[in-house]
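Novice: There are structures below to look over.
All of the numbers you see were taken from the coordinates with simple rules; none came from a lab. Nothing here was measured: the structure is a model prediction, and the numbers come from that model. Cβ atoms are built from the backbone, for glycine too; each structure is taken alone.
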Structure I
């Protein structure tokens, strides 16, 4: 039985996986998505740890 990591690697090497990678790269270049990600990360970083 293939490990999860091996299955992910296999998927990313497939045609469908390559299409998804290109789609994600395109979305990552979108300034609106970059802004949303920055806002999310700022909220995530500003949370104080619970005691």
Structure II
């Protein structure tokens, strides 16, 4: 679980700094590769990123 939080935090920071135009496709890819992310976590991340 800590690795998941580090990855999610990195995505949020990358979006805030303008390195990623959108985190949604990255989250979808991570989920499709087996990363366990709840709908709540995804909703919170997308909200934080303004998506």
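Novice: Can you tell which of I, II yields 2.5 when distance in nm of label points 7 Å out along Cα→Cβ at positions 5 and 29 is derived from it?
Specialist: For distance in nm of label points 7 Å out along Cα→Cβ at positions 5 and 29, the value 2.5 is produced by structure II.
Novice: Please compute percent of Cα pairs over 16 Å apart for structures I, II and give me the label with the greatest value.
Specialist: Details: I: 63; II: 30.
Ranking I, II on percent of Cα pairs over 16 Å apart, first place is I.
Novice: Now for a different question. Thinking of I, II, which structure, once helix-only ellipticity at 222 nm (-39500 (n - 2.57) for each DSSP H run of 4 or more, over all residues; to 500) is computed, gives back -26000? Don't skip to the end; give the middle numbers.
Specialist: On the way: I: -26000; II: -20500.
Derived from I, not from the others.
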